[in-house]
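The structures considered in this document are given below.
What follows is calculated from the coordinates using simple rules that are stated; it is not laboratory data. Quantities reported herein were computed from a predicted structural model and do not represent experimental measurements. Cβ atoms are built from the backbone, for glycine too; each structure is taken alone.
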Structure 1
């Protein structure tokens, strides 16, 4: 970490409640001021994480996020307001956080976090906090931290459940603790774990888990307390139960380079039996206007259909094989969802079981339709 700086009288007053803690005191606050923390993702987890790291006085915070604020984010992403819809999350977060603490420096990376830029970004930071929501990026963050000898403070959320752990921690004997791959050597099969958009998440859960993640970052920086090293904290907010699982570092877990993480997680892979045809939203709109005979099937959930729909027949993805008799085998069938992912999965599932040759995925789904055809359509 960077060389510690003295705290001004204004900073001493601001952080007086920290300094009053005997185990923390002024030395702990100086360590926070000298620290550089990279937060990957400024959404559900990133919002409380960034707010509390900023309030705590971490000297330099990097924010990685290339997404923009959407109305559906506001149920849990407490950094943002309705006035921020359509704006860059990272830039908006920076402006909001600067108002919270003028003594913190922020660096924004308003671009995707990839294997091509990950090592270059991470190398300038002491600790990385993973607030992402997908498996390819989680493995990328982990591997980049291992290769650069950085601590990775991890958290994830889904529906009512949350997880927190600390990976690649530098122990007193100079060795590194277990990392994400020691706990999860292989990603789950594609589609097995729905995204928050598909499976939902209790709005307050990111606040709870993200705050715990911030606590672990502060403990790592200051050396106060015992971080969740080789321990996975699990919480179920529905039953309000918690437990901690212990795990160990595996000697055969060797990371030598960054890889293609989409491919590693089985995303975007296809073969002759599962390749899918696509139709753009502009071509889709054209066949609608020309009154061509086609069938439109929406594989989202009923509550999503109630928010917005394009008039298609609702057959949720989980029931697609049970309702195969409703799908035409003669006319062109366009299958759609919010982003194009679930509809693509539906087509792959159908084509692996049945001899369909007339299925087309609406590329980009409702999000792309709103962007290219009708901006009055809600993307939620």
Structure 2
């Protein structure tokens, strides 16, 4: 039986259009984009074209885009850059319990340097209440960071509502949009964000590249110091090859015509699971406000890792980790109040552009055998 890939939230393959766009920069255009001669100019043109492509997807100006090595660096640059920014007001950061470790770990680090971090909770569907953010604000709050869409359960947060609150108080607002860019609308003015993170390998670009949107007028301390690349905002010779790949992927992502079909597959898959397993399977995450490709379900009384081990043909993720014979829930499911008997059976199936119904139908049959075995 052929392999079935249903872990697109972990990483996507490189789209063929992206690969083709990158090929000339593997051999022909090898100059340093900072150089003024014939070899450097084509590289510089390519980087700036890629910057425009990212900006067009986000509805921003090209000079508001900084290329990074990925989503983790973008998040670190946003949080640490805001903390170390000249003229920073206060030392209080608000975030949530359901963030990716690329947000929570930098927050823990900044606490060691004097930051005060408040993590607000979510409801049982993983949805954050904007009024919880408002209630957490204090005079020393200088930054709010809330992810756009959760990587595990797919719940989409009310970012625009939170943005209205942060603007009311004059507080910097960052969102980790690694999972949402390319799947749902991420126009920065509509979202009302000041800083936004992108991870290339979540939207059919290569691994090792990302971007940080920084609204004009927002000053962040550079995460990388050196010769002043990226207009002084991120030192280091630009990775022309990977930046071109990210730009091509963002250009491709502007057409989301495939999204309704993916959402149809997602819902059909969930309905097939309910028909096959009844009350034994439960949906984790918001029933409607979630990514069009994400189905996180729990098989009650089972262990997700055990089920996946019985169906090696399928690449998917679990919502729990096994350590020395015990099952540890993911922090996201724990923050949502999912009980251990439900959470330990969690599995995330994330669909992509290449996913077919035949693959999902086969997955249901493999699950039927694996769960009852």
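Taking percent of Cα pairs over 26 Å apart as the criterion, the largest value within structures 1, 2 is that of 1. Computed over structures 1, 2, mean count of other Cβ atoms within 10 Å over residues 68-75 reaches its largest value in 2. Taking distance in nm of label points 7 Å out along Cα→Cβ at positions 132 and 180 as the criterion, the largest value within structures 1, 2 is that of 2. Quick check: -9500 is what I get for helix-only ellipticity at 222 nm (-39500 (n - 2.57) for each DSSP H run of 4 or more, over all residues; to 500), calculated from one of 1, 2. Which structure matches? Source structure: 1. Have a look at 1, 2 and say which one yields 13 for relative contact order in percent (Cα under 8 Å, 6 or more apart), as calculated. For relative contact order in percent (Cα under 8 Å, 6 or more apart), the value 13 is produced by structure 1.
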